[in-house]
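Dropping the structures in below, format is structure tokens.
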Structure 1
Amino acid sequence: MFEVTSVEQIAKYAHSTPFYFQRTFSTITNMTVGDYFQRRRLTLVAQDLVTSNSKVIDISLKYGYETP
């Protein structure tokens, strides 16, 4: 498994250019890659909130949000 941090990394892994990867992704999923990243990050936050005893502020900072 690898951690994805940018569209460029995903495109490289998919043997595509960032432009064509984003275009194909949007066509197939009906959402932008940026929207997917945002939704995925919120899903991970929700999982952490439900399964851990961490404070909301700590979890929000862990996932890059500036405020809870």
Structure 2
Amino acid sequence: MDFIEKFGHVRNIKPALVFEISFTSIFRNERKKAGVELIIATVINRHNHLYIDDANQLKYILNLFSS
């Protein structure tokens, strides 16, 4: 597995899989690396038929806060 970055015991790997997740709420949190925090996040499904370019990116999620 190719690591892009290491943050202590957390590893950032090259994006390759597409998952569908659900969550009860989302908040901006500047203390998190992504800038958002998902509350009660659950993986619903792995989409084998989708490629990483087909998935929503973090910038899409961040744009939800401004609209």
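What follows is calculated from the coordinates using simple rules that are stated; it is not laboratory data. Keep in mind that this is a model prediction, so the values were computed, not measured. Cβ atoms are built from the backbone, for glycine too; each structure is taken alone.
When distance in nm of label points 7 Å out along Cα→Cβ at positions 11 and 35 is computed for each of 1, 2, which one produces 2.0? So the calculation was done on 1. If distance in nm of label points 7 Å out along Cα→Cβ at positions 27 and 59 is calculated from each of 1, 2, which structure is the one that comes out at 2.7? This figure was derived from 2.
To which of 1, 2 does the computed value 28 (relative contact order in percent (Cα under 8 Å, 6 or more apart)) belong? Source structure: 2. Out of 1, 2, choose the structure whose coordinates give P(r) over Cα pairs in 10 Å bins from 0, in percent equal to 19, 41, 27, 14, 0 when calculated. Going through each structure in turn, the value belongs to 1. Looking across 1, 2, the calculation of helix-only ellipticity at 222 nm (-39500 (n - 2.57) for each DSSP H run of 4 or more, over all residues; to 500) that yields -4000 traces back to 2.
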